[in-house]
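Values in this text are rule-based calculations from the coordinates and carry no lab data. If you're wondering where the values come from, they're calculated on a predicted model, not measured in any experiment. Cβ atoms are built from the backbone, for glycine too; each structure is taken alone.
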Structure I
Amino acid sequence: MNNKKTYFISGGGTGGHIYPAFTVVEELLKDGETDKIYFIGNPKNLEYDIAKRYENITFLPVNITGMPRKLSFSFIRWGFQLLFAYFKALSYINKYKPDAVFTTGGYVSAPILLASMTKKIPYMIHDCDSVPGLVSKMAAPKAKVVSVAFENSKNILKSNNIILNGNPVREAFFTVTKEQARKILNIDAEKHVIFAMGGSQGAKTINEAMINIIKSLVQNENNYIILQTGKNKFEEVTKELENIYPDYKNKNNVLVRPYFDDMVYPLKACDIVISRAGSVSLSEILQCEAPSILIPYPYAAQDHQRKNAKEMVERGTSVYIEDSQCSDTTLFETINNLLSNETTLKKMKEAAGNFARINPTKQIVNQLKSIIK
C-alpha cells in the first residue's frame with residue numbers, strides 16, 4: 001500500500017509569492033514520504049518558467065489575474081475569470097486527489113483555496129509580508145495552519161492556529177559560509193564588502209545613488225563594492241558609471257553585475273547590504289546575519305515594504321532611508337557611519353541572527369504534513 005502523499009502547491013504573480021513556494025517544493029521533494037507535487041499557477045507568469053526547471057513536478061494552469069480595485073466592467077470580467085478558474089481547480093482536485101494544499105498567497109492561489117474549501121481538502125497558507133494580502137485574509141479562518149513571517153501579521157489574520165515561522169529560504173543559506181562565499185567571488189577576507197541590490201528588476205533609486213558614490217567608496221582600498229543593477233538596467237547603469245568613473249572596470253574592488261543567479265554568495269560575503277524591503281529579500285538577509293540599509297519601494301501594495309522595513313529597524317537589524325530622501329550624499333554618509341562604528345555593526349549582525357528563524361522551511365513542511373488527515 002502506497003502511503004506517500006500528494007501535494008498541491010500554489011503562489012504566484014510576484015517573486016515574493018513564487019520563490020517561497022518553490023523553496024517548500026524543494027524541501028518536499030527531498031522528503032521520502034512525498035509521492036507527487038502539482039504546482040497551480042498562471043502559465044503566463046514567472047511561476048510557469050520556474051516550474052519547467054523541475055522534472056518531478058507537474059504544472060497545472062489556471063488563468064487568473066489580479067483583482068481590479070474598482071467596480072467596473074473589468075471587475076465583472078475578472079469575476080467570471082475567477083469562476084472559471086475555480087471550476088478548473090475543482091477538476092484538478094477531483095482528478096489528482098491531493099492530500100493537502102499549501103499556498104503562499106497572491107491572486108493565483110485564490111481558485112485552489114476556494115476549491116479546497118468546497119471539497120474540504122486540508123490546506124495551509126503562508127503569508128510572507130508584515131501586511132497580509134487579501135487572499136491570505138480570506139483563507140486564514142479555515143486554514144489548518146497559518147504560517148507568517150512577521151509578528152505584525154498575527155494581529156491581522158484571523159486563525160486559531162497561527163505560527164510565526166519566518167519565510168522559507170533555501171538550504172544553501174544555512175550551509176554556505178562567509179569564507180566560502182568570498183572565495184567563490186574572489187574577494188579578500190579582510191575587505192569591508194558593501195552589496196547594493198534592487199532585485200531582478202533593479203531599483204532606480206539605489207542604482208542612481210550608487211553610481212554617484214562608487215568612486216568615493218572604492219578610494220578606500222579596504223572597501224569592496226558589489227552592485228546588482230537588475231537585468232534590464234545593466235546597460236544603462238554601466239554607461240552612466242563609465243561617464244562618471246571611466247576607470248571602474250580596472251579596479252579590483254568593484255563588481256557590477258546585472259543579476260546573481262544565486263544570491264547566497266553576495267549576501268553571505270557582505271558586511272552591509274543595501275536593499276529594498278521585500279519580504280523574501282529580508283528573510284535571506286536575516287539568514288546571512290547581514291546588517292542592512294533598507295530603502296523601501298514607496299509604491300508597494302498596502303505600503304508593505306515600509307512596514308517590513310520598520311519592523312526590521314525595531315528589531316535592531318537595519319537602518320531605514322525613505323526612497324525620496326535617498327540621495328547619494330545620504331547613502332554615502334549612512335554607509336560610512338556604519339563602517340566607522342564596529343560596535344553598531346556587531347549589534348546589528350547579532351540582532352539579525354536573533355531575528356532569523358532556525359530553518360523555517362523544514363518547520364513549514366513539518367506543519368504541512370501534520371494537517372493531513
Structure II
Amino acid sequence: MNYSDLLERIARWEDLHTEFKERLVHPDDVAPSLVALANTDGGQYIVGISKNRTFVGVDKPDEVSQTLDNIAANNCDPPITIIQEHIYPEDKPGHEAKPVIVINVPKGGMRPYSTNRGVYYIRTSSGRRQASKEELLRLFQAAESLYYDETPLIKLSLTDLDLNALDHYLETAGREQLKGNRQQLLVNWGLLHNGHPTVAGLLLFGREPQRHLPFAQINAARFPGSESSVEPTDRKDLTGRLLEVIDQAARFMDLHLKTPHEIRGFDPEPRPELPREALREAIVNAVAHRDYTVQSPVRLFIFDDRVEVHAPGKPPNTVDEGAMRFGVHVVRNPRIYSRLSEAGLVTGAGTGVPRMMRLVQEATGQDLGIRISHFETLIVLPRKAQ
C-alpha cells in the first residue's frame with residue numbers, strides 16, 4: 001500500500017476489511033481485531049489515524065511493530081501471520097514524519113481463530129463482534145473440523161426418533177440384518193450422540209423434524225409465466241422426514257411438468273419434458289448439500305420456461321460454479337449424504353452436476369444454469385419452449 005492508497009482508504013473509512021486506530025491499545029483489544037479479520041475475509045488493521053480521519057502517525061514505530069508481531073503470535077490461537085508496512089506522509093519533512101503502520105491480515109488458512117482467552121470474533125461492516133453459534137459452526141465446517149449435521153440436539157432424546165422409520169429405511173436399502181441393535185446403529189451412523197439425536201438423525205428419522213428445525217423443508221410453488229412476482233397457481237410446504245420431502249417434491253414436479261407420450265409399437269411411452277433423473281438430482285443435492293445453519297427453506301419454483309431449485313448457502317470450501325460444472329465434490333453434510341446414498345438417491349462423488357448438465361442438454365438443447373451468491377446456490381433447469 002502506498003500513500004495515495006492509504007488516503008483513499010481513509011476517505012472510504014472502516015468497512016468489512018479495514019479498521020483504524022489512532023494508537024496501539026491493550027493486546028486484549030488488538031487481538032480480537034486481528035482474529036475478526038482473519039476469520040472473515042482478511043484486511044488491514046491500520047494504526048496512526050485519528051477518529052477525525054487525520055494522519056497522526058506512530059511514535060517509536062519499530063517498538064510498536066514488534067508488539068504487534070508478539071500479539072499476533074501469542075494472543076491469537078492459532079498464531080496469525082501478519083505483514084506490516086510503514087507508510088510515511090508525503091507532505092511533511094523527513095525529520096517530522098511519523099509513519100502509519102498498516103498491518104495486513106490474510107484470510108486465515110487455519111480458521112477459526114480465537115483470542116488466547118478462547119473468544120471467537122468476526123468482522124462486520126461497522127466493526128467486530130463475537131461469532132454466533134451458527135457462524136462459529138460455519139467456520140469450523142469450512143475448516144472441515146466439524147460438520148453441522150453431526151451436532152447433537154441436547155433438548156431431544158431417543159424418543160424423538162421414529163425407529164419404525166429406521167426399520168423401513170433398512171428394509172428399503174436391503175440392510176434388514178442391521179435391525180438387531182438400532183440404538184448402536186444410530187450412534188455408529190452419527191445420528192445419535194450421548195442419547196441425543198443429531199441434526200442428521202432428526203432430519204432423517206425424526207417424529208416431527210420441522211417442530212424443532214422449522215426451516216428444514218421445501219417450499220414449492222408453480223408460477224404462471226416467467227416471474228415470481230405474480231401469485232402462484234399452486235403452492236405447498238413440503239415437510240416431514242427428508243426421504244418424504246424428496247418424494248413430495250417429485251410428486252409436485254410430476255403434477256406441473258408435462259409428460260407427453262410417444263406411440264412405440266402398441267403402447268404409448270412416456271417422454272417427460274425434463275428427465276426425472278435430473279430433477280431428482282437437483283432436489284437431492286439441495287437437501288443433502290444445503291447449509292442447515294441458514295434458517296431458510298429450500299425453494300422449488302416451476303415457471304413456464306424453467307425450474308429453479310434454491311438451496312440456502314454457498315457451496316462449501318470455496319467451490320464455485322466452474323468447479324461444480326467440472327464435478328468437484330465437497331460434502332457439507334456427510335451423515336445425511338451417506339444415508340441418502342445408501343437409499344440409492346445419490347451416485348458417485350462428483351458426477352451429479354455433470355450428469356444433470358448432460359441430461360438437460362439432451363432433453364432441451366439448453367444449458368443447465370448455476371448461480372452462486374453469498375446466501376444461496378441456485379440450479380436452473382430450462383424447459384422447452386411451449
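A value of 3.8 for distance in nm of label points 7 Å out along Cα→Cβ at positions 136 and 168, calculated from one of I, II, originates in structure II.
For which of I, II does percent of Cα pairs over 22 Å apart, for residues 112-247 alone, calculated from the coordinates, equal 60? Label of the originating structure: I. For helix-only ellipticity at 222 nm (-39500 (n - 2.57) for each DSSP H run of 4 or more, over all residues; to 500), the calculated result is -10000, so let me know which of I, II that is. Label of the originating structure: II. Using the calculated result -0.78 for log10 I(q)/I(0) by the Debye sum over Cα atoms at q = 0.11 Å⁻¹, pick out the matching structure from I, II. So the calculation was done on I. Quick check: 15 is what I get for relative contact order in percent (Cα under 8 Å, 6 or more apart), calculated from one of I, II. Which structure matches? Answer by label: I.
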